[in-house]
Structures are given as structure tokens and as C-alpha cells.
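The structures come next, written out as C-alpha cells.
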Structure 1
Amino acid sequence: MKKRIGLIGVTLLSASVLAACGGGDSGNGKGEQKKLVISTFGLEQDKMEQDVFKPFEKKYNVDIVLESGTSSERYTKLKSNPNSTVDVIELSQSNAAEGVGAGVFEKIDSSKIPNMEKLIDSAKDLAADGSGPAYTLNSIGIIYNKKAVGKEIKEWDDLWDPSLKGKISIPDIASTFGPAMLYVASKHENVDITTDNGKAAFKGITDLAPNVVKTYSKSSDLANMFQSGEIVAAVVGDFAIPIISQANPDVAYVVPQSGTYANFNTININKNSKNKDLAYKYINWRLSKEIQEKTAVSLNEAPTNKEVVLDDKTAQNKTYGDVAKRTNKVDSAFVNKNLASWINQWNRILNK
């Protein structure tokens, strides 16, 4: 098992032991094993280990140590600790943008990441200012228990149906897709959220509140809520669909035809990292065609490498193809400017 650093306390499990020979190129060119600390999301870590981490460890003769948790938790921890040992951090688009603005990350030298040339245009645009590149694109939709709901859910407005009173869950405002939920609510009120800084959105959230039994920070929690019957519907990022559907085969996932809201997950390097050369190698690895073809299947990650082509089965429930064309942008700078005020309003309405 790989070493893991918990966000509450520190737990070290036994480290992977690699052979001294046959490990491919070393991370430092001298043959001795180096350590790379990667901060990442807590989803599907067994599959991440199999498809992403172990092959990288073998190729570069490196021992990967993991810190896992939500994007906002891990970003806050890194920002508040200048002595952090984290080398590479995978974050949601909003947290990454905040970190770039705060000067937390190394300005990326794209010449050290050849695979950045292969990114889709929208991902290239995101990294044009030296921000960390995006390794996957995800978006939100509605997942619901077909038997429990008793009717088809097609659009965002259906979430406000009185028949769903006390039966749905939505992402918390501080989570990856919390701000996107405000975009949904503002559109429900037929108002562009950027024109009133969220005033109409919170009217929509107030009207939706009777239907919301609980907000969530970790999408993995939704599997238990569906399984126990605590909820019958939820707004969720597409990356979490396999976890929920495996626990409850009665659920269906729908991306409304009216559109969805996109998020890029990005990789950045801690500006204080002492393993920057190895960190660059890891980023290039994460953007490679070989790895993104694997993670599209095992982790439900939509590829950002344009050389990756998915078949119809693999493309299901991903921000790819037709769904990608229907995505709307969540303006991270606008969100971060208003987030403190939004969190206060959100908590007054939903977390009483």
C-alpha cells in the first residue's frame, strides 16, 4: 500500500518497495529513489494507484506519497503552510485560480511538459498565463433513483418540484460544484448571475431549500445517501457516477439539454517544492495519451489530450462529445470575488 497523508492527523501506511534495477529512468538521474508528495482527490485511489501512480513509480524510480481530501481542504492547507512538503497538487479550477492569484504555485514552463501541446483548445487557454494544465474536464448533471421518484427528471427546473420535498442533495457552496449550483439557481430565475452578483440565485436557493435534505462536500457520501433512501435525487459531478451507480443500480444520470456547467481539474506545482523536475515529469505523465486512455475507463475522467478518442461506451457519463458542447463556463475570478459573501448567505439558508 502507498503512504497516505490524512488531512486530520497523519497516517502512514507501508510504502511501496521498488526493485533497485529494472525501474527505468530515475527521477534524479543517479539511480537512488526519490519521494514525490502528491495532493489529490480521495476518489477511487485503488484505481489511481494501479493506472497512474505505480507505473510512474516504476518508470522514474520514485516513491509517491499521497495526501487526499477535497479540493478546498487541500488548497487551504497548502496555502496556510509555507513549509508544506507537497510537490504536486490536483485541484478544481476555482481553487487553482485562487492559488495562482495568491502566488502559491510555480509558474509553469510549458517547454518542460511536451504533452501540453496536445491539449484541447479550452485547456490550453486555461494554462496560457502559466497556470497548471488541466488533466480532465467534468461537469454536473442530475442523478436520481428512477423507482423512488416515479417519473422522469429531464431538466434543472425539475429539482424545484414540490414532490421532491426533503428528498434531494446538492453540492455545498464550498465544494467544487457549489458555485455551479448558484448558476443553476440563477438560471431558474431567468437571470444572468454575473449581472446581480447572485441575488436572484439565492432567491432560487431559498425556494429550493425545502427540497434539500442535506448538502454534501464529498460526492462519495451520495452513494450512502442513495443506498439508505435518505435522498432520491442529487446534483453531482459526472466523475462520481460510477461510485453511486455501483452502490445503487436503480439510479439514472441526466445532463439537461438546456446545458451544464464545466470544471477543469488542474495540476500545479508548489512553488516551494524541492522536486520540481520530477513534478514536471509527473504532470507530463498525467497529460499523456497513454494515461488518459486508461483513466477515461477506470476513473471516468474525460480526456484533455486531444489525441485520445473515446468509443461510445467509454464516452458515456463524461464531459465529452455532445455533452462537452453543451457546457457553460463558471467564471472562477467572479466566483472567488463573491465567494465569502455567498458562503454566508448559503449557510443562513441551508445550514441552519
Structure 2
Amino acid sequence: MKQELEAPMLEQKPKKEKATAISKPKMAETKEKTLSDLPGVGAATVEKLELAGFADLMSVAVATPGELIDASGVGEGVAKKMIAAARTMLDMGFSSGLDLLEKRKNVMKISTGTEELDKLLGGGVETNGITEAYGQYGSGKSQIAHVLAVRAQLPVEEGGTGGQVIFIDTESTFRPERIVEIAKGCNIDPDEALKNIKVARAYNSDHQMLLAEKVEDIIKKEGLSIKLVIVDSLTAHFRAEFVGRGTLADRQQKLNKHMHILAKLADTQNLCVYVTNQVMAKPDQFFGDPTEAIGGNIVGHNSQTRLYIRKGKKGTRVAKLVDSPYLPDGEAGFVITQSGIEDI
């Protein structure tokens, strides 16, 4: 009797294995979610969203209801449902510290070409965040921008990202001749270095914000590997257009939106955003350095890393790390040379 009972049990095992084998391909055939899977979104709405730059679920998930309303014409309720659904599909909840540590391993560092400044920055200017450099005119902010624009093109093992660069020029500071000099110093073909830098001249604050919004479109539609976005200078147009205390609130609100666009771009595309900033003098300060960065707390809170650059003795420059999420404060000296910047 025992043999008769055990025999059927042995025969059932292959059937279970067979059923498991059949169910596996169904799991692999899971369709990737797209914009058309969002609630209340038809073909016409998808087309409007894509034209406005919302090409995937991530762009919708990190958008505000107002942005989606302006882009597609949907109601506020539908916009909120779209955002909530996109976040659910992407599983945008809490992550463990270990998961974030793994994500940080994808962060790349762009070397400045100087050991001391790289050491101050923990290896170089990093992707996935905004680095702000502020200081008086002629302190070297734009020089560093040109150096990073070239060195970002180097392979990762040589202190670069192997990617391309976007340079948003608000003060007519970009000089291709300077790129040629730095490229020769880095043993990069000058023509190739210039080809890999996309330069746009911003004529007012609205134009500047529009150019920042178009960066994601350039990455997705043109297939460019953008790893560095430079804005030189961040606050020049805002400072010129919003004059007087009465316009301060409007300026700060607009500047805050611009900084959030840049921060989102850095995070979602894992690229470095390097911005230069102007300063103003505080005549009522009797002790210490009277210079203060334009933009106040709005710029300060949105910048992950802040560098204050000033002139030193005998043509030298001093970079002071003012703020960083994990690096200690410190200073590093450097000099500007024909081939870029070097240690003193």
C-alpha cells in the first residue's frame, strides 16, 4: 500500500516543475510602462506632453501639477493623479542608506587639474549636484568653467567623464581660443574639444531659464552624452532685471525655480552643474571679508557645494570651500596658466 501511495507523489513532481517553467516567460514579457498608461492620458495628451519635454514617466513623476497643466491643458485633479500614478509605477518611495550608497558609486568627479583643489573638493567637481563658485570679477570663476569644459571630456580614468558639455553664457565670457589653449595642455584635439561643447548665449532671465529646460530635450532627442552644464553667470540677468527692494520677492521666486530645474537635471541625468555667481559688498561690515554672494539663501540652499574664490598675492588665487554636505571646510591655492590652472 505504501508503494502505491508513493508512486503518484513521484509522478506529480515533474508536473510542478513543468508548470513553473511555463510561468517564467510570462514574467519576462511584462510591458514597460509609458505615458499612455497614466490615468486620464490619451494619445493627444501624450503628444502634448512629449512636445513640452515630458518624454517619460520620470519627467512626469518629478513635475509639479502646474507644469503638467501648462503643458497638456489637463485639469488640476487629473495632473495630480498623473503624478501620483507615475511615482507608483516607478516605485518612488523610501530607499535605504545602502541603496543610496550604491547610487553614489555612479557619481563621477571632474578633475580641475590641480591636486590641492581636487583634494579640497574630494576628488574634483562631482556629478549629481550643483557646484557654485562665487567671487569678485577677475577672481578666476570663468577660468575654472573653461577648464572643466575641457577636462570633462577626458576619460573617467584620467579625471573626466568622457561626456559632452553645455555652456550657457549670460555675460559673453565664453572664449573658444581659451578652450584651444586648455585642450592642447590636456592633449585633446582642440577641434574635437570645441565640437563637444554646445554654447548658447542667454539674453535675459527668461531665455536663460528656457535654455536650462531644453537641456533634457537635447540629451533625449539628440542622444548627446551631456555630463556637464555650465551657467556663467547664474545671477547676472536676475540682478539687472529686478531692481529695488520691491522686486526682491519676484526675483527670488524666479531664481528659486531656475535652481530647482538645474538641481532636478543634475539628479535625474547624473550630470554636473557648475554655476558662477556675482558678489556684492557689505559696507556696514567692519571686520572680515565684506563680499557676499548674490541670491542669498535661495542659491545657497540649492547649491550642494559652494566655493568662494578670491585673489591672492602675486597673481595667485585662493579657493575656499564654504559649504558641502560631507566635506570639511578648507582652502586651496592655485595659479591661472596658459594650459589651465595649476598648483602654486
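Tell me which structure, out of 1, 2, gives 0.95 once FRET efficiency 1/(1 + (r/R0)^6) of positions 173 and 213 (r between Cβ atoms, R0 = 25 Å, to 0.05) is calculated. Intermediate values should be presented prior to the final figure.
Values: 1: 0.95; 2: 0.70.
This value belongs to structure 1.
Supply the structure label, taken from 1, 2, corresponding to Cα extents along the principal axes in Å, for residues 101-228 alone with the calculated value 55, 36, 26. Don't skip to the answer; put the middle values down first.
Working: 1: 55, 36, 26; 2: 36, 36, 30.
The structure behind it is 1.
Taking Rg/Rh (Cα atoms, Kirkwood Rh) as the quantity of interest, name the structure among 1, 2 where it is greatest. Could the numbers behind the result be given before it?
On the way: 1: 0.97; 2: 1.12.
Looking at the calculated values, the largest one is 2.
Using the calculated result -9500 for helix-only ellipticity at 222 nm (-39500 (n - 2.57) for each DSSP H run of 4 or more, over all residues; to 500), pick out the matching structure from 1, 2.
Attributed to the structure labelled 1.
Compute distance in nm of label points 7 Å out along Cα→Cβ at positions 37 and 61 for each of 1, 2 and report the one that scores greatest. Walk me through the intermediate numbers first.
Values: 1: 2.4; 2: 1.1.
Greatest value across 1, 2: structure 1.
For distance in nm of label points 7 Å out along Cα→Cβ at positions 141 and 197, find whichever of 1, 2 sits highest and give me its label.
Details: 1: 3.6; 2: 1.8.
Sorting by distance in nm of label points 7 Å out along Cα→Cβ at positions 141 and 197 in descending order puts 1 first.
Taking relative contact order in percent (Cα under 8 Å, 6 or more apart) for each of 1, 2, which is largest?
Numbers: 1: 23; 2: 19.
Comparing 1, 2, the top value of relative contact order in percent (Cα under 8 Å, 6 or more apart) belongs to 1.
For Rg/Rh (Cα atoms, Kirkwood Rh), for residues 181-300 alone, the calculated result is 1.06, so let me know which of 1, 2 that is. Could the numbers behind the result be given before it?
Working: 1: 1.06; 2: 1.04.
This value belongs to structure 1.
From 1, 2, which structure was mean count of other Cβ atoms within 10 Å over residues 69-76 = 21.0 calculated on? Please list the in-between numbers first.
Working: 1: 21.0; 2: 15.8.
So the calculation was done on 1.
On FRET efficiency 1/(1 + (r/R0)^6) of positions 157 and 253 (r between Cβ atoms, R0 = 41 Å, to 0.05), which of the structures labelled 1, 2 is highest? Provide the component values of the computation, followed by the final result.
Numbers: 1: 1.00; 2: 0.45.
Of structures 1, 2, the maximum of FRET efficiency 1/(1 + (r/R0)^6) of positions 157 and 253 (r between Cβ atoms, R0 = 41 Å, to 0.05) occurs in 1.
All of the numbers you see were taken from the coordinates with simple rules; none came from a lab. From a predicted model like this one, the values you see are computed outputs, not experimental measurements. Cβ atoms are built from the backbone, for glycine too; each structure is taken alone.
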